[in-house]
Structure I
Amino acid sequence: MKTFEPKYTLTNSIVQNLTLISECKAIIDHAKILPSAEIKLRRLAFIRMTQSSTAIEGNALDLHQVEALVAGKKIDAPDRDIYEVKNYISALNYIEKIVKDNKKLDKRIFLQIHKLVTKNTLPKEKSGCFRLVPVYVVRHFLGLNQKVVYTAPPASEVSSLVENLISWLNQEENININPVIMSGIVHQEIAAIHPFVDGNGRLARAISTLVLYQRGYDFRRLFALEDYYNLNRAEYYKAINTGEIYKKDKDLTDWLSYFVKGFKEEINSVKFKIQQISLKNIKGDSSQMFLDDDQQKIISFIDQIGKITTKDVIDILNIPKRTAQLKLLKLKKLKIIKQIGKGPSSAYLIN
């Protein structure tokens, strides 16, 4: 099968938006803000990302309900909606682990992300397994009328198409392609291949995020591009659908123009929030603005797990108990974390 070679043109507007994104990235990466404030923004982005990506597919849970699920709380909602949100949370956490372990995307990881996204919502034999049947995208109109607006490639070609995409993604000669462009191409191609019977949109958005994270474009994990798609789902579907049938040589310029514009708007919003927080904190206690590597690992652990104990610090930093206690005490004095409980059962949360 022919290797994957995306066809697109970097128009003036795309280049201008990529430049603005790069400028925003420099500001965001170097902004001095309190770790506690950054974690709150990161958690909100995580919640927005999860809520919007599932809402695009019809999930009815709102931000407050998704926030509760992220915190491990129970909510009163349909089981499928709860599964979809919990699944996306698991997929995003898995993505962060892949980035942390410095692993390249391969077919196994690709299938695992889909398995996480569709757990309990698809039969086991279809979750994390390429489809064996034809797939069509259908739009419903008034009454009982419906129309096939897109036909995906034959099931027999799916595995090879995905392997070709992953191979292109990992080629060293593509290292100079702008990460935003790379992310947009991967997003569109996964949606076009439609590798599975369900969950393709969520998978495409999740792996698009993974590509950005892997290439250093995580923007401190403060963005949620899915919000842009969810604001106007019709526009999103129109942009990502590049024809009535899958074509290997389709032109992605229009899609990338939409993708990069949306990314620019979201990142510009993140920059504005960061600047507001930075301006407020410049006059405050600057000693709270900087954390050493060990402190960042502690804060990152709390951000992912929700809390940390002295034993956790001993394990993740490989240090003696007394040293671990002192590190937690320092963060507590800086009012970055707070203690709950006493004695052996005590733990620490973000303040």
Structure II
Amino acid sequence: MPTQDVIERFHPAIIQIATQTGTGTGFYLREFDLIVTNDHVVAENTEVTIAGKTFEKTLSRVWYTDRKHDLAFLQAPAGVELPALPLGHYEALKDGDEVIAIGHPYGLNYTATQGVISKVDRIREGLKYIQIDAAINPGNSGGPLVNEQGEVIGVNSFIIRGGDNLGFALPVYYLQAALQLYVPHKGTPSTRCSSCETLVLPDTIDSGKYCPACGTEVKLPEIPEKEVELVGVAKTIEDILRELGKDVKLTRSGANRWEVKEGSAKIKISYNPDNYFIAGDAYLCQLPPDGTRIKPLYQFMLEENYRMNGLVLSCVSQNIVLSCIIYDMDISKEIGAGTFSTLFKQADYYDDFLKNEYGCVDRLEEV
């Protein structure tokens, strides 16, 4: 199958995953109506946010975790038609076979990289892995490794830092074994013991924390009565977003990062502990294609910056951005709510105003 056809076929089934602490990739298997990813991507969360090409960001339940094989299964979005991805056969793989890794490295959505299998059966910590030279990076974790026939042959799992394109994928037969173990109990929170590989369920777990077969301590992905909250500045930011009526779980886009839609504007909020500031950047429209309108637009932006208090209009490449900065020592729920509320309202206003008055155009969005 041509590489481009493989990529186009897979893209709608590639899922973006975000938690309070990071981001990763997953992929949908229609045969089982589940999303597959790495256990380290969900990071002990029982709910994560997911998004795809054909559906908006939503919450997804974590049903199965497997620390030894670094696998997790998530609830698929309801009422969404996604393509079927076939599973391949590990036994047919050979060193030198061409492969494609698909995922979201560093937030660069739907990135596909090509390479070859360097070694089919690299052994690490008692498990076989497919060693590949296709570039995979943080954010690729949990995405599919695909062969030339458009079949999933592995789950991209980890890289060796400092290595030159040294990536490793869990072979598909481990995934198939995990699916066979879990599917009879689908819809029940379960975990696989990392010692004896027994599937542990709510009605079999010993004393609420031990594997009934070998006594190893395990943890089921059950939703706690109260979510473990963030602390410090990150907690303050989430408290502010709640006060402004936002669903905090759906705003999360990684560690110390949040994303909010306000009308036609998209606002990104980030906290950098090393530099001690919180930044809010509302990405509005793009510069007008008519060059004669750019000079009066710049003049308007300069005049608005002189008039506004705490907000700044600027250009980043072709994008017009409305920004605010709050130092972490100064932030409080009251100050933050006022600043972010103004940013959200003004972002929606300026986005429409600049299009109508200066011929600015919609910003190119990555989907």
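FYI, it's all coordinate maths here, none of it is from the lab. All values reported here derive from a predicted model rather than from experimental measurement. Cβ atoms are built from the backbone, for glycine too; each structure is taken alone.
Remarks
- Value 6.4, calculated as distance in nm of label points 7 Å out along Cα→Cβ at positions 254 and 326, assigned to which of I, II: I
- Top of I, II by Cα Rg over 2.2 N^0.38 Å, for residues 38-133 alone, largest first: II
- Structures I, II were shown, and distance in nm of label points 7 Å out along Cα→Cβ at positions 246 and 262 at 0.9 was computed from II.
- At a computed -19000 (helix-only ellipticity at 222 nm (-39500 (n - 2.57) for each DSSP H run of 4 or more, over all residues; to 500)), which of I, II: I
- Among I, II, which structure scores highest (criterion: mean count of other Cβ atoms within 10 Å over residues 78-85): I
- In terms of relative contact order in percent (Cα under 8 Å, 6 or more apart), the structure with the greatest value among I, II is I.
- When Rg/Rh (Cα atoms, Kirkwood Rh) is worked out for each of I, II, structure II gives the greatest result.
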